Structure I
Amino acid sequence: MATTTTNTVNPPSQGWTRNQIAIGLLCAAFALMLLRPFLPEWLIRVPEWAILPWDTWLDAVFNFIKDDLGLIHVTRTIAAGLESLLDVTANLLYGRNRWPHLGPIPWSAIAAAVAVLAYYLGGWKMAALAASTFIWTALVGQWKMAMQTMSVLVVAAPVAVIVGLFLGIAAWKYGWFEKIIRPVLSVLQTLPFFTYLLPAVIFFKVGPTAGAVATVVFAVPPMILMTTLGLRKVSPEVVEAGQMCGCSRWQMLSRVYVPAARTEILVGVNQVIMLCLAMVVLTAFIGMPGLGAKLLAMMGSFKIGRSFEIGVTIVLFAIMLDRMSKAWVLKQPEHFERGAPWWQRHKFALLSLGAFVLFLGLSQLIPILSEVGRKQSLSQGKQIDTLIKGFLAIDGIRATTEWLRWFLNVWVLIPFRNALLWVPTPAFILVIMSFGWWLAGRREAMIAGLFFAIVAATGWWDRAVITLYTVISAVILATFIGLPLGILAAQSEKWSKRILLACDTAQTFPSFIYLIPAIMLFGVNDVAVIFSILIFAAVPLTRYTIEGLRTVPSEMTEAADMSGATKRQKLLSVQLPLALPTMAVGFNQAIMFAFFMVIIAAFIGTQDLGQELQRTLAGTDLGKNFVLGMDVSLMALSFDMIIRKWTETRKKALGLGI
């Protein structure tokens, strides 16, 4: 649908048009496929002698930087300071035997203090959400694991915010710095998470310290981007008012620019918190204790009931942190008259402290308010496990999942995978270039072709193709779910709100959670991998379809009604064409989410780049880790660049701006 409308957007150029060049590239690709039986081996796959030892060279570079230049001493010094902070939070939150030897803080005291803070931010509903999250966590016996996770989060998130804020200010202030950091951020946002983990382990040691460092690096990019965006949007009138008041450069920044950019900066804080939570769970792969490590162990032993309980805890924390940070974004600063007493200006901080002290005292009298023991735990993991396995054993359910697994594997997934692997490498690259030239133009097509050629030259082409097959399969299947659901929901204001709320909630879930229903229904195989990615990718497709259709100008739909168009004609000829640029953003996000999720899905058994990346964590092969991560990043960047360019072009053609 998107490609049909593109033809009307692009004016013919001198010589061949864009579509003609795209068709020419596609014909060349098909010619190579038809001639495949007669092609020499080097035109089917890059020969081994032509593959350069990128991993060996990168290992040598990393070792030179680490050992000869002494970077390892710098990072270990940083690690020592970071470890001290982590020891403090670990002692306070779950009683690790470290300074200041005051912990663990009773769960009820933390729950009460956070509930008051939540009330201040969002009222009784927010307070109930916060309190119920902590009560659930304590009563099902997951408090210590949750606090192991939170002890890293409460250090990593503030560090990421501070680093991102300063780098964002620098990028806004200095154009040369922004030109350097923009491509770095683009790469960081498309690198698979495994690529963050191994360098963190090598430079910062296994455990919470490495987990905190990997989490900070993973979460920093959106803070930088949102800070830069917010400072750029400050109105000239506000800046002029500050200058007329005689503000110094520091006062202009701290008293004018940053407060005026408050909303965008706090949106960045929200994204940092959510990315930190997602990454802290995933750092279980490098020995980080907590909810992620326990979930990994339970899923590995196929204890679905216990996995379900831990998954609920992670989801509750994700929703609570997301809602509270979003409420902070929306809440306007309170202003008091000059001379207002200190207690009045900090009323809720004092109430939160009072609730903390009250339950700290009560926990000394009522032991269960301090710690819920194993015998007191209300965990129903075994019962849930029995219930789920009983449900899956129902003849109808088992027959349906087995048939789906057989049909998708035998008739869809395996043939599609084999077909992609059969295509000669040059033909595959020409197809990608044809797609890019058709949608975006020459520059994007050439860059995409170069990126895929680099992937081929690294020697991991077949693994990359399997990764791409998984992504394409999942996104196509997600499209069949997300687009119809979004179109149907957009017809009703009530259903739009409900589905958008569900999408917002689903987007707060750490990606690891999506593996649980996939494994429950389909076991460990390709269908489970596709299913977990499908659920993850369907969310942005549904969301942006609804938003695109709901934001179509009413004048256009009224004109269609006046011309006597039916509902179907109005949808196909007016609403969908105008909504396509917004829907393309959802499609782009679905592809990025799929690339991210396919690496996580390596846990349940794949034969792609994710599996190879996971294996690198067992050693110190940093060069191979980086090469594999760059392969995933280059493929993701190619699609991102092409779809973004098409979206910009389409918006210009429709007069919607960028």
Structure II
Amino acid sequence: MNEFAHLLDRLGYEPRRNAKLRLLQDYFARTPDPERGFALGAMTGTLSFREAKPALIRGLVEARIDPLLFRLSHNYVGDLAETTALIWPTTPVPAMEAGPSHPRPHPEVPAPAGLEGGLQGSRSLLEASFEASARAEAPQDEEQGGMSGAHPRQAGIGHNNPPPPTLAEVVETLSTIPKRELPGHLATWLDALDETGRWALLKLVTGNLRVGVSARLAKTAVGALGGYEADEVEEVWHGLEPPFETLFAWVEGRAERPETLNPAPFRPPMLSHPIEERDDLDKLEPEAFSAEWKWDGIRVQLVGGRDRAGVQVGKVYSRTGEDITHAFPDLAGAITFEGALDGELLILREGRVQSFNVLQQRLNRKAVTGKLLEEFPAHVRAYDLLTSDGEDLRPEPFSTRRERLEQVIKRLDHARVDISPLVPFADWEALAAARADPASVGAGEDADAIEGVMLKRRNSPYLPGRPKGPWWKWKREPHIVDAVMMYAQRGHGKRSSFYSDYTFGVWREAPEGGDELVPVGKAYHGFTDAELAKLDRYVRNHTTKRFGPVREVAHGRDGGLVLEIAFEGVQRSTRHKSGVAMRFPRVSRIRWDKPPAEADRIDVLERILARGEKEIAPGGSLQEDA
């Protein structure tokens, strides 16, 4: 586990892609099975085991460390895993007996508001915290039991100091133990690991592991062990599970290529790059591309095939390869072909595409009722044809695949599946006009369900991943509102020392009269590092209240900071006092110049929401069916 943790630590501080690739290749080459396979699973998000809740972690720490000291430290550091990793006692304290060396926990002490106030007699605790931090960071002589070397705790392995756990041991244990045994195992592992190992363990078991590399890069490193491209690894990936021993055996030349027995397998999708600026189009030739609408739905694959007994099998997959057939039996019935279609999951009523708010009624359902199927009929608008009747069409150019797709959709002739129409254009100006007003070029009443346009190079093969050049997405301009910052919270990882997560609100009429600000969303990106530094300083200088890691920032008609927020849509929310929440909000601009009294009102969001809500079925929202 320590080896894996130190790999993550190095990856997190390495900005260069090729350097990260070398670190991964070296780790996979020298680490045996199944350890490297579970590491690959952790990096690609394919591990499945019982996770630990933050409350459990806090309870374990507060049984060993004075609770007030821990809470002060957590508030200062901002990240639970990092705080615990640093403050966890290197000598296990079995019973925490009361006394000057090991004070008994103080459950009656409330969580502190912050380091700047409310300490009242805690000066010694703060001094102890900083002294402990200094000791942890100071180099020590090895003869004195110091912690120099890659794995300092391993030097103390003995009868009373078990060796640190391996990653394989952690994953296999978490996958099999009952819930009641989790705290004991976790405490034992924390005792045995070094600081970096404890940090990685806690990130792993809480489901918050961010490794600083993409799944694609990890697969590239695995393929490089045997001279294979990442695309070749992607082809076999979705039939495999951690610890991927057959995958490593194949790339290292010790076994044949892994083959799936699934008659309707998932194929890794091809993704696009965004058109960031209008000037980007000037580098492209209009005649080399086809355009089609970008629908506001969910990317899916419909895959059909026959098993060994000759029985037709139909599968519906999400973009990540998750089998969601059980949630969409109405679509599974339409898969009477042998092949793989790539398309967009939508809700279609009386020939009209509904908004994303309507589609959400069908997403993440454990049970699918007859009422749900009737009132929210699923539909797939096909973009591409990957295979057909046993023929792999992905190496073919898009123009050829499109012709074949039209033939398949015509033969299928099913109400649940149709083809996404092409958007005619002669130049970029014409396409820009179509993007701005889809209804004027044939989209009709479906225009509200269109996010923008897709550009696909006519001669492009279907390549897994996100190759730059063949496909581009050009979204319509986002909605914009001016909102007032109300609360701020520390970020995570490299941003853990900055207040980088901002809750913002808009004005509405208060029940008791007058106006009030109500939260409508939270944004944590869209600004530069220089702007983040200014925002962080603003938060610290204008804090009015503290709630653990959250600060309330001065906001009102006479004082506050206005943020221009860009977002894709609005939906109903029970989490916000306003009753609404934004989709994909981000900070578009910091309006240092604008008084908060001139920020937008809730009516702006309600009007956007109303366009989607009027499409909900006559029975209204079906949330009670969830």
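Just a few scattered comments:
- Answer label among I, II for the case where helix-only ellipticity at 222 nm (-39500 (n - 2.57) for each DSSP H run of 4 or more, over all residues; to 500), calculated from the coordinates, equals -24500: I
- Origin of the derived value 2.1 (distance in nm of label points 7 Å out along Cα→Cβ at positions 298 and 610; candidates I, II): I
- For relative contact order in percent (Cα under 8 Å, 6 or more apart) computed as 12, the structure of I, II it came from: II
- Top of I, II by FRET efficiency 1/(1 + (r/R0)^6) of positions 362 and 450 (r between Cβ atoms, R0 = 30 Å, to 0.05), largest first: II
- When FRET efficiency 1/(1 + (r/R0)^6) of positions 354 and 434 (r between Cβ atoms, R0 = 35 Å, to 0.05) is worked out for each of I, II, structure II gives the greatest result.
- Value 7.1, calculated as distance in nm of label points 7 Å out along Cα→Cβ at positions 50 and 370, assigned to which of I, II: I
- Read-out mean count of other Cβ atoms within 10 Å over residues 170-177, computed value 17.2, structure in I, II: II
- Computed 8.2 for mean count of other Cβ atoms within 10 Å over residues 330-337 - originating structure among I, II: I
None of the figures in this text is laboratory data; all of them are computed from the coordinates on show. In this text, all values refer to a predicted model and were calculated from it rather than measured experimentally. Cβ atoms are built from the backbone, for glycine too; each structure is taken alone.
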